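What follows is a set of structures to go through.
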Structure I
């Protein structure tokens, strides 16, 4: 994993955001977005390695935020997090294109491995796309 991946944290609930910040802040370069307009502004102005999005974002509009990320940065992994979750919620996140669903309590030993996997997968997709680009031009 990168020495300090750049992570965008999207959450509209302060307690939820603080809990995830406590886990991530020591290991990542963290930027917080509290609404969709901030999300768009940060995605336009920066390069990120992963996005963490609270499932409770604006009364459950996490999937709208996920779509915005996918439109702007199609391969950028979005990790959704929530206080409680079941297999049904996990399936919804995966079907919507999310990378994974994390449930509370948020601890380093559960959050950081998911982040590491997301960043490695993202890097691999970027490298794959770069190596394919010259081949497309030749075809």
Structure II
């Protein structure tokens, strides 16, 4: 199960980098829980779909230098990676976007159920991101 979980997480980020929304969603359970860094918790694959569309509209991001860790049975995993991005369009009440670039270190935590991601929690330094885009 550990190898399957590691492959699942790698595929998760490969599809994220490709902006493959439907391929990405295929890796999630229907009742997936998404805990956003400094934001509200979202539940369901449909809610995640809306989130991804919004993110792809406002940002162009690429995850790299991925390191995956997991527990013995592969039911929980963590990933640390670097994220390069371009801020394309103003996101809500955040500062205006004009193509600013940024690089962040990100941590993510996963719960795996039946070979799919059942929970994802992302964490990054929002103050650092705001500083980079200002």
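Rule-based calculations on the coordinates, nothing more; no lab input. From a predicted model like this one, the values you see are computed outputs, not experimental measurements. Cβ atoms are built from the backbone, for glycine too; each structure is taken alone.
Taking distance in nm of label points 7 Å out along Cα→Cβ at positions 98 and 114 as the criterion, the largest value within structures I, II is that of II. When distance in nm of label points 7 Å out along Cα→Cβ at positions 74 and 90 is calculated for each of structures I, II, structure II comes out greatest.
Here helix-only ellipticity at 222 nm (-39500 (n - 2.57) for each DSSP H run of 4 or more, over all residues; to 500) has been calculated and equals -17000, so which of I, II was it run on? Mind showing how you got there, number by number?
Numbers: I: -17000; II: -9500.
Going through each structure in turn, the value belongs to I.
Each of I, II could give FRET efficiency 1/(1 + (r/R0)^6) of positions 10 and 50 (r between Cβ atoms, R0 = 30 Å, to 0.05), but the derived value 1.00 comes from I.
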